[in-house]
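Visitor: Next up, some structures in structure tokens.
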Structure 1
């Protein structure tokens, strides 16, 4: 039955839910031009808590799904095809060698009403606000984890970053970010970089007013002031986040309707997936993302029941994900500072078996590089590690641990959340390493914030990790292995390259790819860099994921995509037409 999903990738499947839908029955909506409807609160659940809602510290998906409705940057991504489209900039010009980008800003855009403003009313957004926020992204500060996006690329970014380390910030901020006038801003790069527009869609480039940072500082983690279609109404951490319609939002749809259509969005934080699905079936949630395997089986069964008629339908969306789940190995510390140990681990894990039996076909084996299957990217020609127990033993012996003799017991650190599959995969890995290498592995499960803290500060040796694209480009994945992100001291946080892999050949190829304007050539250079890292066994890819979600049938204009990028600006409910 699982094959049904593969044949219908990118399409939708009508299924039946159990019980009545009180949300749909009781909801009121108002018709608008073009057949769309106003009204309703979109109810969604997250099984993990967010860490921070401050744009420069949004490092996990829960925070992004909330803040992407509140903040905006110069550009954003199209929710259906992930192309770069206008946001706060209505248009832009790029010079011939892609080293200078000039953005023409929308006029009349206002920040959300907030106490940070003298009269409590949001003022007009200007080019100086973009300058302020991009300069902040280049500062050295504990709450800024985003300098890597601009490092080396934007003219003057490195110099400004160093000046903030020296506690003597350069006057004028980052040289390459220039305010031309109130509605025009120019960004100059050190070298050609055709993918720069994709970087500008990142949360680090969202715009907020200086007044907000001056008032809240690090407390911007829960005090959000943006220009987006929704604004924060209530935050009760671990319980609920409520966003409300921004009455001053600038957006107008193709029919002349004011955006957004929804009255608001409510996030709950039910930790158990079974309880979450029950709430969806009762009609108390409008969407469920990521189902445990046994629940997917139930849903497929409901598809069969739907053929016989039944209750009100809901919709299932399945697309290949632009994400990879891998095991991180701390390259700077024993025993993983030995490339033969890392290769032994890669050969000892049967990824095909994990996908076939543990995940029951939900994903693709990680037998290539760290970049998942990607349009235009020749990932199949990145030769990874197929399961080979004998080769695994040979490399472990070469590292000085014949048959695992003398190899220390290690801890596989995993995060809570994500249903049972995190634990299931960890237990399979534990068993495979024991059977194929004679190695003893202990599993430790931590809350997500502590999990991140440990791997970023070099306290974890071996851990489960995953990366969902921040923007649709292979560079976003290979950045995880760029040596320039690795600090000199193991105790200093390494936010991006947490495995602390460094290889001059990889860095040279990666930098060459960054500077290539022709996309086909650029992607081939990235593929070559990917292969270098694979040959070094820098990480241990387990599988490339799929995105599976259920939405109520009355939810409209909410397509699924490979990044699970959510933009609720044009989502609406059509409860009469369901």
Structure 2
């Protein structure tokens, strides 16, 4: 290749696509094959069902410390509060943020639990998994996250103790030193699938490195330029009628052998490669979408943007204070909660089932306990619905649960709030804004619906349950709010969120109406498209290897030229000189 050739736009196009492709082809194939894994598996996790199954039954009969006193002892203004047991004693678990950085306070003495050391973690795991107590071993102390805890919301629990069960499945549990609690579980199968799927797809091996995001930016744009130049080149080089002759046979393409099939595959699937690359840019800074990044941080910072201990949004735009107040009633207020009220409320739950853990939530200014009914066996625990890989600490969830008022436990428990209350919340969420339409949905629409849990791992994802009140407002952002009485939940979609839904889930997950809900049609179509993209890459591997080998050979010869052989003239001159010397 020389500079004069690059002055010709056609040569520049050809060379650009060729070398961009050689540079990105391996990563392109990695995305394709790991995408197939991501269709069915996201990331290892310990579910809330298994955690509740193994926790000690909740017993606050000896508790003397109120939630407000516990928060004062921990020195934090809590964002979430959970009540559970630790080593046979009642504890409050509190955090300033939605997930991670938990502090634990004994409810019987008010003492803040010290960080869990190696021996304490090992002994605690013996109680958590008694069936493996004789075989488990301490595997590693992790000051920072490893490959299976690099998800941002899990990384906040580090340092971690990793403990191996040494069972046939190769099970390992992760215990947080800071929160004195279990946060992750992996087994051999899950680790293999995670590495070949989510971790490889996002290069999560390097998630904590400063250059990780810029590197993703670089390879994403490289892939985009490669795909764009390939489509232009492919359309330009194809013939409407057979006019290229290869071994006496007319063809529509000037290419032969592997590159012929690469040309055809690019014409058929090139547009899909662009749509997947473009939509894959959305969750990273490569292709920022307003309202997408750092959403949970912005919500937490205003002190009111929480719902049941979690951001009140899907990972899109933020709620206004009025929206948050319509559901929560304002920041979490622990002051009115007396110890007797706490015990009476837990007693009301115990009339239905024996709770293992309850979370203190605030709904329209009133404090409630949210309790999930623990499964009774391992099989039942495995059937629990899972939103994503932080299911163990992510609320709300679509699993058996109930609410009980802490200040008025005599009112009994409920599994859902009234429709009238949710309708009142909808009027307060956006005061003085005209309502276009308000209706109760008994079926999912294009925005409030279940989608694959293997995408957006580590992000807060609301549980989409029915029935739900959908209210469409006539504001500049064309806001739609969804109010779920069974979860006391509000989910927001404005015009940007709806655009994000189609740009990301539509293009990247193939979540289109009439396709995603029809299995196995969605599986067949998506795998066929991924196979087409894989064919685009596979057909270039051998030609790329041959070209690189030729260039390497030329480079070697240029750097280390072979010794020049003696020519006939040089030999004749040498012989004549020898004869002259001999004559003298």
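Bear in mind these aren't lab numbers, they're just calculated from the coordinates by the rules spelled out. All values reported here derive from a predicted model rather than from experimental measurement. Cβ atoms are built from the backbone, for glycine too; each structure is taken alone.
Visitor: Give the label, chosen from 1, 2, of the structure having the highest value of distance in nm of label points 7 Å out along Cα→Cβ at positions 200 and 432.
Guide: Numbers: 1: 4.2; 2: 5.7.
Comparing 1, 2 by distance in nm of label points 7 Å out along Cα→Cβ at positions 200 and 432, the maximum is at 2.
Visitor: Tell me which of 1, 2 gives -12500 when you compute helix-only ellipticity at 222 nm (-39500 (n - 2.57) for each DSSP H run of 4 or more, over all residues; to 500). Walk me through the intermediate numbers first.
Guide: Working: 1: -7500; 2: -12500.
The structure behind it is 2.
Visitor: Which structure, out of 1, 2, was Cα Rg over 2.2 N^0.38 Å, for residues 416-487 alone derived from, given a value of 1.19?
Guide: Of the structures listed, the value fits 2.
Visitor: 1, 2: which one has Rg/Rh (Cα atoms, Kirkwood Rh), as calculated, at 1.13?
Guide: Checking each candidate, the match is 2.
Visitor: Right, something else. Where does the value 1.00 come from, among 1, 2, when FRET efficiency 1/(1 + (r/R0)^6) of positions 88 and 224 (r between Cβ atoms, R0 = 30 Å, to 0.05) is the thing being computed?
Guide: Working: 1: 1.00; 2: 0.00.
Comparing all candidates, it corresponds to 1.
Visitor: Related question: If distance in nm of label points 7 Å out along Cα→Cβ at positions 448 and 480 is calculated from each of 1, 2, which structure is the one that comes out at 1.6?
Guide: For distance in nm of label points 7 Å out along Cα→Cβ at positions 448 and 480, the value 1.6 is produced by structure 1.
Visitor: I have 21 for relative contact order in percent (Cα under 8 Å, 6 or more apart), calculated from one of the structures 1, 2. Which structure is it?
Guide: Structure 1 accounts for this read-out.
Visitor: For Cα extents along the principal axes in Å, for residues 32-191 alone, the calculated result is 51, 39, 37, so let me know which of 1, 2 that is.
Guide: 1
Visitor: So if we calculate distance in nm of label points 7 Å out along Cα→Cβ at positions 240 and 496 for every structure here (1, 2), which label has the highest result?
Guide: Comparing 1, 2 by distance in nm of label points 7 Å out along Cα→Cβ at positions 240 and 496, the maximum is at 2.
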